[in-house]
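Structures given as structure tokens follow.
Each reported figure results from applying straightforward, stated rules to the coordinates on display, with no laboratory input. These numbers were taken from a predicted model, which means no experiment stands behind them. Cβ atoms are built from the backbone, for glycine too; each structure is taken alone.
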Structure I
Amino acid sequence: MSKLFEQAKEYFDRIPDGHKNAIQRPWNRSVDRRFRGMIERANNNGDCIINVGEGVYRPVPGDPVDEKELNEYLNKELHRARSILLKRLCMKKTFEGWKDSALYAYHSRQTRQSERLHKSMSDESVQRSAPESEERAQGAG
């Protein structure tokens, strides 16, 4: 195991119960990143670890401070989740708008090119017919 993982694991193993015993997060950013990853995995697998107020701890049921901080933590998490969902929706709508605009722009460009091609072809046929009719007129005279 890496030294960073071992240090993060030492912090993780020391996470206490109750806000009165909370521990501070590691000062080393790399260790802290691993530590937060461990907390995330634990919380997704049946644990309940929060980081509010005075540090990291497992809230104790029935303790009014712990329950209050848990509710604050859960509300913040819900706000983050909704914010992410809103950002995702806005990005998706923007991209779809860009895609529709790109399709419209492509279609408009194709239409203009097609119109120019048809116009140039009809101009060429008019120019070709004009000399032929002049030759006929000269030959008849």
Structure II
Amino acid sequence: MAGRSGEAMSNEVPRALRGWFVAHGVVDWMFAVPLFLFPDAFLRALGWTVVDPMAARGVAAALVAIGTQSLLSRNSTAPVYRELLSLKILWSFAATLGFAWTTLSTGPRAGWMFVAIFALFNVLWMYWRRRLRVLIQ
């Protein structure tokens, strides 16, 4: 049976989703490295006036973990992708809410950049989670 786009229904993971996992891993690492090594300088350059290096490095550690798993799992099966997408949806949703709350109350305007990045990834991951569910039926 064929899906909406003519793809065969199977445990195949669309090439575009695999590409998004790689892109996500790279983006996570691009933010994680300076956030982990130089949290004060990195965040002050983005407009933060108060920086908690422990919290910043905690976020960096999460980015490293999720980003690395995205890279390591890029050749996995559809069921693995389904579970990782669930994790990514939960993480990006919670991060979006937390960053929005902080930016509204005390954060710098640059906080909206993080809200936007995490919100866009959340929408992307929800799209792929729904699409993957259809493809592997």
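Tell me which of I, II gives 3.2 when you compute distance in nm of label points 7 Å out along Cα→Cβ at positions 40 and 104. Source structure for this number: II. Consider the structures I, II: one of them gives 32 for relative contact order in percent (Cα under 8 Å, 6 or more apart) as calculated from the coordinates. Say which. Structure of origin is II.
For the set I, II, ranking by distance in nm of label points 7 Å out along Cα→Cβ at positions 48 and 112 places I highest.
With FRET efficiency 1/(1 + (r/R0)^6) of positions 64 and 96 (r between Cβ atoms, R0 = 30 Å, to 0.05) computed over the structures I, II, the top value is the one for II, the highest of the group. Kindly point out which one of I, II the value 26, 44, 20, 8, 1 was derived from, the read-out being P(r) over Cα pairs in 10 Å bins from 0, in percent, for residues 24-79 alone. The read-out was computed on structure II.
One of I, II was used to compute semi-axes √(5λ) of the Cα gyration tensor in Å, and the answer was 33, 15, 10. Which one was it? For semi-axes √(5λ) of the Cα gyration tensor in Å, the value 33, 15, 10 is produced by structure II.
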